[in-house]
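In the part that follows, the structures are each spelled out as structure tokens.
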Structure P
Amino acid sequence: MGYLVLTHAPGRAAEAFEAMVADLTTQSEWTLALKAYALAVFVSGGAPPLVTPIIGLAGVGGVLVGRAFDRAATDRGETAMARLDGLADVDPLEACKVLVQGAWGDYAAVLVPRRVDPPVVLAAPMGALGVFSWRRDEVCLVGSGVPDGLAAPQRLAIDWTLVSDILAEPPRAGAAPPLSGLAWTPPGTCRHGPQGDNLTTLWSPAEFARRRARRPETRSADLAPVLVKVVDACVEAHAHGAERIFCEVSGGLDSSLVATTLATLGRQPVRLANFFRDQAEADERIYAQAVADQIGAPLTELARAPMTMSVESVAFCARSVQPNFNAVDIEYDLLLAGAFEAAQADVMFTGHGGDVVFLQIGAPELAADLLRGEPCEGGRLARLGDIARRTRRSVWSLAWQATTGRPGTGAAEQLISRTTVIRARAQGKGHPWMQDLWGLAPSKRLQVAGLVLSQRVFHETLRGEQLRLANPLLSQPVVEFSLSTPSPLLSSGEGERTLARQAFAHRLPAAIVQRRSKGDISVFFGKSLAASADFLRAFLLDGRLMQEGLLDRNALAAMLEPEALIWRDAYGQILAAAILEAWVRHWEGRIASGFAVPPGSSPKASRKNAKARA
């Protein structure tokens, strides 16, 4: 689901532009979706994004890639595509503001009404489509990735400082890529100016989190119908145009809520799928079956053996511009692909993001909110007691951590032995969203951090190359509702995500509403890394990250012993190191080759090779 937009000013650049268009047309990965004066748009993947021209009085003045919905219609509980008429005839920066305020969806916009200046580029607030820009031979290029051939950037280089930062703090993989020579446009931001280097922020999560004091509803009974209306409208919008809907259901609240909402709206999924593993804590089939029975949809149960990592298995997640933590498990993608192909589905719905928007967050932050006077239902001390009971801690321990920022001696954080294989610490604050947290309650700061982490959901995957992926709980209207609602109203009582549980209880099986446990795949990852230990030792101990001094050789060698992989929780560090090692090798190879077009580089070839490896 990639895209590439080419534009140029009148003059000699037309020759280079036409040469790039001709070169891309010969590559099996790319399909020409739109060509107008000094403008061309290519798409890739088995489920390519929609391409809609933005037409003005002078003709095509830009393009919207992806799907954008009319916000006013959504607020009324209706579905309508965003209206683009007139946007090409106003100032491009003003047009971007109109889109951010009047539309929502998974899109990127490129506006070039006069073809003289560099294009004005907008990344939609949720960041579902990556937006990277560069210039070559006076041609301006904007895309979700970097092509091979004549349209490739000429002066790319690995930024080792950013590689080190991502290794130390993996959520930074959703921010600026560790490649110099590319300009990244953050979500909710417009890139403009004579050189295309001015950034104007039009949307940020912190802006909506600061509005929480202005929300008129102060009781869950009043908030619940508002939440239902927002979620219904966004689920309906994501289902727009779909004929056969496939839904992954983990057995947890969020995916169950999405599946039952689809059925309630008359968008019955043709099939549900659930993954299960050998460990009891990683087998949630009983809950997934309850959802399937509730809505009358067939359920496919997919058994997972521990994954075995190899050079081939990490190659796919290495090719994205941003290091890709969403595609490391190719076996997962292939099992899903087989299931939705058998169902002949054209879109797959997930519950990704629900833990962030419905607020399944740390107890200390909620306690801190209550102690600082955030709105809540009932007595403040009673709510603190609820949180303490849910987390099996004393009120005093919670209060201590909430006020000091340090866990008490009995808190879980103090009982876990932390071993690090990473030498460096991340510098600065990484993602722009983390640089704008003034005035936010502790839980809202954590919620913004969760949204940053959720950016990885949108990164490239094999399943996303085969059909459209819908993550309705990460829709802009749902996220804005959540951010502007005080956290103690979203998650109160002895359960977490209580507002969502109450609001959708009439649709969900009782077992889901009442469930307090959560699936745990830690043992699965431990066994997967243990099965991959030989590969990881060879790949990492003599790899590029080690050569650059980013990893501690002795600590890593000890951590890759089978006993350590089973008993010590360093899975995240090891996976991050493997993904970044693969990413560095891939991009150093592409840069060294001058981005020559390789044989068999189409998505279909990638999928075929992945199936052969499996």
Structure Q
Amino acid sequence: MEKIEHTTVPTNGINMHVASIGTGPVVLFLHGFPELWYSWRHQLLYLSSRGYRAIAPDLRGYGDTDAPPSVTSYTVFHIVGDLVGLLDKLGIEQVFLVGHDWGASIAWNFCTIRPDRVKALVNLSVAFRPRNPTIKPVDAFRALFGDDHYICRFQEPGEVEEDFAQIDTAKLMKKFLVSRSPKAPCVPKETGFRGLPDPQALPSWLSEEDVNYYATKFNQKGFTGGLNYYRCLNLSWELAAPWTGVQIKVPVKFIVGDLDVTYHIPGVKEYIHDSGFKRDVPFLQEVVVMEGVAHFLNQEKPEEVGEHIYNFIKKELQKMEKIEHTTVSTNGINMHVASIGTGPVVLFLHGFPELWYSWRHQLLYLSSRSYRAIAPDLRGYGDTDVPPSVTSYTAFHIVGDLVGLLDKLGIEQVFLVGHDWGAIIAWCFCMLRPDRIKALVNTSVAYYPRNPAMNPIDGFRALFGDDYYICRLQEPGVVEEGFAQIDIAKLMKRFFGSSSSKPPCIPKEIRYRDLPDPPDLPSWLSEEDVNYYAVKFNQTGFTGGLNYYRSLNLTWELAAPWTGAQIKVPVKFIVGDLDSTYHIPGIKEYIHNGGFMKDVPLLQEVVVMEGVAHFLNQEKPEEVSEHIYDFINKF
């Protein structure tokens, strides 16, 4: 326990006490009432010893975290806001989330409001409750159990606190933690909470030392903060109206004890086991009912619960290992192909300086939703062959590789998804072979109709001058020499870490090694990710990818027969509002004022993602994946 670190993190206007231990993928634990971070002490040690970074805060109003005085400062939106702020302060993009009791309620709301920040969820005790627009939560509990139900009794500020104050806090904690009755906790006003039975002895899983820890903290802080969660139930319900009917769209495991009072609320068992739960939580993967176990199951059965959590999140992480890697001979080259899943095929095309790996999140997302997701390393990249001739990298060559790939795999049509250079190739694919495309989702690079009066390089030079990066990349060997003077991992961080919307211009007098390094890795990119790219580009070099730029004019010449051709497949286009491609002069007007629709007449949707830069499929993996899924699922 001594190895657990304790820090204070300012977030969302409060100071939050955070307990943490370990390194690796992050698991965020949310406690319930009347509990603290301490309720997860066993799981913190269990997960950290197995290669995870385990984090458990005292939630707002509890322990060593601030307790704002206003009752209305305890809605689920406040608590989720605290947690999002905590992750931002710690530089964490996504977490495995684990909740119990009120922590489970907060976790469901976290997944409703910000599913992009959650990799997967393990929730304990409290099943998802879809919002009922016809009745407030407190009224629903009153209708089920009457005015004496503990949630109804908690509503009046000060009343329960006065009742609690008449009981020794250690004795009160024992009453709460040791109760094993599955009956609804009803507390008549005439007897109050002091009328609840005292346990004859502490169970083996709870020591006097444990009780004393809770008692000390609640003596210092009081119970009002925790009680205010209950007092905000109706306010949270009002504020959640926009999410009525929303499903939980993250992978979920649910665990409950068969003696847990929450499991015996009328209708809950039927909801959990008779398809209602699965309907509202479509990615529910497992329900575990622990026999002979009561409400505080994470403390009562610490090892077993730790193992349940570990096995589930390990399985989610291992999905990356389920991606199959094969080599397919096509169009005179050997192409490395990553794929996973079964069902209709989605073909992902990466950009520069990227690899199939750029689509890792989308491969897992789409495959888990009954699609076969395929992402090759394009010609010149990664584990795919690198032809030596500069002229072997026209869009015609790349589309030829892809048509050959589909033929070899026996695939007639695909949903196509592209980013950066992959988007350019995707536009060309749809122009040359629309018969092979069901629909297209393109990101970052809008369609550029061929201008017969000017080749692309001259067009960029006219707009931005000779220092524009595409112009600088034209001379074979020059850029490669500059890149060779920089550690590849550092170079990849420069590429991915840039969020400037200005056109990338690099004066010749400035060497690539003198360009500034980003202060920190963006939260969506790990050192492990950087290392994957660095290893592959160290092996293959950058020349293959650079030759796409060097073949721009040749592709333009060869595309003359398609001058004026429209893109005749259904299209969705997604771009970040900080993407430099979105700020090329005239592009916004073209996209939004009818030009794009004229050239792409089956364009169905344009999405501009606020505050998002160029590598949007990696920066906002969940959101981009959902955009792709929602579009292709229409067909």
> P, Q: which one has percent of Cα pairs over 23 Å apart, for residues 460-587 alone, as calculated, at 59?
Replying inline: P
> Can you say which of P, Q returns 28.3, 91 when Rg and Dmax of the Cα atoms in Å is computed?
Replying inline: Q
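Out of P, Q, which structure matches 5.0 when distance in nm of label points 7 Å out along Cα→Cβ at positions 140 and 564 is calculated?
So the calculation was done on P.
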>> Tell me which structure, out of P, Q, gives 20.6, 59 once Rg and Dmax of the Cα atoms in Å, for residues 156-363 alone is calculated.
In response: P
> Comparing mean count of other Cβ atoms within 10 Å over residues 68-75 across P, Q, which is largest?
Replying inline: P
> Of structures P, Q, which gives 11 when relative contact order in percent (Cα under 8 Å, 6 or more apart) is computed from the coordinates?
Replying inline: Q
> The value 0.40 for FRET efficiency 1/(1 + (r/R0)^6) of positions 164 and 260 (r between Cβ atoms, R0 = 41 Å, to 0.05) was derived from one model only; which of P, Q is it?
Replying inline: P
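Assign the value 0.35, calculated as FRET efficiency 1/(1 + (r/R0)^6) of positions 340 and 372 (r between Cβ atoms, R0 = 41 Å, to 0.05), to the correct structure from P, Q.
Value 0.35 for FRET efficiency 1/(1 + (r/R0)^6) of positions 340 and 372 (r between Cβ atoms, R0 = 41 Å, to 0.05) corresponds to P out of P, Q.
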>> Out of P, Q, which has the highest value for distance in nm of label points 7 Å out along Cα→Cβ at positions 84 and 396?
In response: P
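Values in this text are rule-based calculations from the coordinates and carry no lab data. Since this is a predicted model, take the numbers as computed values, not measurements. Cβ atoms are built from the backbone, for glycine too; each structure is taken alone.
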